[in-house]
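Just so you know, all these numbers are worked out from the coordinates, no wet-lab data involved. As the structure is a prediction and not an experimental result, all values here were calculated from the model. Cβ atoms are built from the backbone, for glycine too; each structure is taken alone.
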Structure P
Amino acid sequence: MELVTGAIAAGGGCVARAADGRVVFVRHALPGERVVAAVTAETTSFLRADAVEILEPSPDRVDPACPHAGPGRCGGCDWQHVALPAQRRLKSDLVAEQLRRLAGVDRRVEIEEVPGGHDPGGHDRDGDEGGGREPGAGDGLGWRTRVRFAVDAAGRTGFHRHRSHEVERVDRCPLATTAVNGVGVGSAVWRGAHHVEVTAPPGGGTPVVCAETGRRGLSSPPALPAGLVVDGRTVQPPGSVHMTVGDHRFEVGAGVFWQVHPAAASVLTECVLAGLGAVEGERAADLYAGAGLFTVALARAVGTRGSVVAVERSARACADAARNTTDLPQVHLVRADVTPAVVARRLRTPEIVVLDPARQGAGVPVMRALASLDPAPRRMAYVSCDPASFARDLRIVLEAGWTVRSLRGFDLFPMTEHVELVCILDRPG
């Protein structure tokens with residue numbers, strides 16, 4: 001069908017209208033384009049489609065840098081066809097729409113560029129050997145320090161196609177750093193593996209490959225210039241990587257969450273601490289603490305006269321956090337899910353709270369528990385990678401009288417619709 005596309009929608013596609021009035025979500029398009037779209041899924045109320053021919057292109061359209069991008073191909077990148085400045089405008093549009101619709105907030109957030117990528121192929125745009133681009137070159141490539149590859153039935157790596165279990169065969173990802181691609185995971189055979197994840201610390205050091213097999217088992221582990229962990233067991237050391245933020249060296253085990261953009265940990269830590277203000281001697285809580293990124297920063301900021309309660313449910317992440325805070329006796333680790341009961345009973349009346357939940361957000365019960373703390377924390381920092389779940393959670397504390405002190409957005413995921421938000425909230429009154 002021939003369509004004229006409207007605004008960008010969550011999921012990375014554009015909204016259009018079919019002749020029968022149904023909404024059509026069109027991937028591989030830009031707002032204001034006239035396209036020929038092929039329907040890929042149908043319900044009684046809406047259609048999904050791919051733009052397979054561009055009749056009237058947007059001035060923001062560019063040629064994709066990746067040969068695997070496009071209709072029916074790799075589902076990992078939403079916006080390979082969009083110029084980087086336009087990507088940030090579209091992300092700003094998405095954040096504003098979610099805030100307005102789900103939180104009742106009329107606010108626009110500028111999405112800030114974050115330097116840290118380079119040419120993953122080691123060539124410049126003219127094809128000359130150049131040893132890779134300098135960080136901050138601004139091409140939106142070469143920034144992923146961790147990549148999870150799917151594995152097909154033949155044991156070869158790739159990425160799932162959009163809304164599909166089919167694997168697009170990919171050896172090297174243009175979004176990955178040179179160190180990640182240099183491990184050579186795509187050249188090996190991984191029969192029996194469900195997926196293979198490669199992590200390469202941005203400051204150098206030995207990468208680690210983590211393979212998960214489920215019940216099948218890995219038939220023959222390949223020889224790679226990296227550590228290898230299979231189903232949680234270290235087959236070839238090391239089984240963890242080291243990340244440096246400021247002057248602190250973090251140990252992060254295979255499979256434990258860490259920000260994928262090389263500058264993300266530093267940028268987010270600086271933003272959170274600046275938003276919280278002076279905290280020396282205060283009681284702090286770090287929810288969804290992971291390997292301890294914000295825990296360490298908070299512990300140093302509150303000092304020995306203060307305290308930090310860090311809550312994390314993953315046993316492996318808690319073990320990493322314990323190692324990463326061994327020289328910080330003011331830290332108390334709690335291995336538990338973040339629940340209303342934990343918020344009410346285990347946080348020790350915090351004066352400041354930091355929460356960095358997974359994509360689904362903290363949820364209404366936890367946000368209500370935080371808003372009900374008595375005495376109320378004086379300030380809260382919410383770090384989110386999903387505007388929709390963030391907006392739903394934000395509404396709860398706004399209705400309880402909290403106010404937004406600041407809200408910043410960072411483009412930590414170029415070529416995709418994803419964005420990172422940091423919101424600083426002040427207690428009622």
Structure Q
Amino acid sequence: MKAIILAAGKGKRMHSKLQKVLHPVLGKPMIQYVIDAVRGAGISDITVVIGQNADGLKEGLAEANEGLNFAVQDTPLGTGDAALAGSKFVKDGDSVLILCGDMPLTTEAFLRDFIEYYETSSSDAVVAAVYRPGEHDFGRVYEDAGIFREIVEQRDMKPDSLGTDWANTGFYLFNGAALCYGLSRMTNDNSQNEYYLTDVPKILRDDGRNVRVFHSRADFSVFTGINTQAQLADAVGLMRTRINTEHMARGVRFIDPSSVFIDDSVKIAGGAVIYPGVIMEGLCEIAEGAVIGPHSHMKNTVVGENATVRQSVTTDAKIGANSDIGPFAYLRPGTVIGKGCRIGNFVEIKNANLGDEVKMAHLAYIGDADVGNDVNIGCGAITVNYDGRKKHRTVIKDGAFVGSNVNLIAPVTVEEGGFAAAGSTITDTVPENSLAIARARQNNKIDWRKQKKP
């Protein structure tokens with residue numbers, strides 16, 4: 001079986017320079033969800049129909065998806081014309097699924113049911129319809145006991161022409177020869193002067209071919225298409241509910257799932273707790289028993305078992321088991337924190353490796369550093385890692401103590417058990433088990449204020 005994904009629309013109503021199907025829905029372009037669902041349903045031969053000047057779309061999809069075919073719709077003349085462009089990869093004996101690239105809530109389960117019906121119905125074509133009574137933006141599917149009659153687009157309907165509660169979903173399955181035959185006989189005799197893919201099943205029926213209707217009972221959200229920023233926001237909300245519900249089914253506890261945004265790519269073990277306002281993006285991995293506190297924003301972050309992150313921002317970071325982060329910590333790319341560490345409020349760490357049981361309670365900066373086990377770094381201590389041209393590393397070995405407001409001028413090393421006294425500016429190696437004091441001696445001017453008076 002093959003699939004043709006229609007993705008040539010520019011999405012003018014999005015009012016965005018970004019190609020419509022590349023707009024993200026919780027970490028992935030909307031079309032990537034469609035591709036993943038198609039592949040999950042067992043279809044690997046996929047053609048994406050793109051428009052002119054869509055090289056960015058083609059390059060982005062090709063980089064993330066090996067083996068995709070691409071067809072170009074030279075002029076936007078409707079869905080039928082787009083399908084015609086994609087049909088160059090279709091042979092007579094193929095079975096072909098056609099769907100849209102702007103429907104990210106498409107599910108593998110729905111596609112499998114649709115394909116199974118097609119394969120057991122011996123049909124030349126099958127149109128998927130969903131029960132949707134009342135007025136709405138979907139076209140209507142008309143039938144006689146499952147035998148297809150026609151689809152009327154919503155824009156071409158008259159007020160008194162409803163007559164059915166079954167809506168067109170935009171999903172079709174065709175025999176390859178029948179598809180090519182129907183596409184070759186389309187006309188643009190409609191209000192938009194476009195070629196509608198919806199006309200093809202009727203062309204086949206009028207030719208005496210077997211065209212049937214698949215009545216889907218899938219949740220209506222599966223068929224949500226996106227044409228505006230408002231619809232994109234709605235889709236994000238629906239996807240958020242789906243993703244969070246799947247995590248809860250595996251034992252993750254959400255205090256308020258409606259306020260949490262988690263990308264599709266995030267992995268969370270059962271037993272973790274997620275507080276309100278959390279955002280997790282990219283390749284986050286949260287271990288069992290971890291607690292992610294309110295309003296934490298995490299990207300590509302690994303959190304170990306029973307660790308806690310509170311009101312913090314983390315990017316490309318690793319946090320060891322039983323460590324306590326925040327509130328208001330900032331872990332920048334390249335941060336690796338060991339087990340049982342305490343990283344407190346207003347601490348910033350960048351491109352640094354911290355061992356186990358490291359304590360940085362508050363107001364410190366560690367950048368481009370290697371810190372050993374059981375190290376204490378006091379309030380206001382920093383590594384001075386940039387000399388105006390290059391970055392340099394600081395090494396703080398096991399059991400060292402860095403006092404408050406210490407400046408460690410990199411490259412510099414504090415040896416095992418070394419102690420840098422508060423207020424010192426350290427420029428040379430602190431030997432093992434030694435106390436380094438690098439500050440001016442206090443000099444008191446007695447009665448200085450009295451002498452200054454006139």
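Annotations for the structure displayed:
- Here FRET efficiency 1/(1 + (r/R0)^6) of positions 50 and 274 (r between Cβ atoms, R0 = 41 Å, to 0.05) is compared for structures P, Q. The highest value is that of Q.
- Source structure (of P, Q) for percent of Cα pairs over 26 Å apart, for residues 74-265 alone, computed value 40: P
- If distance in nm of label points 7 Å out along Cα→Cβ at positions 106 and 146 is computed and equals 4.0, the structure in P, Q: P
- Value 216, calculated as volume of the Cα convex hull per residue in Å³, assigned to which of P, Q: Q
- Source structure (of P, Q) for relative contact order in percent (Cα under 8 Å, 6 or more apart), computed value 8: Q
- Test item: FRET efficiency 1/(1 + (r/R0)^6) of positions 186 and 234 (r between Cβ atoms, R0 = 35 Å, to 0.05) calculated as 0.65, pick one of P, Q: Q
- Mean count of other Cβ atoms within 10 Å over residues 298-305 - structure with the largest value, from P, Q: Q
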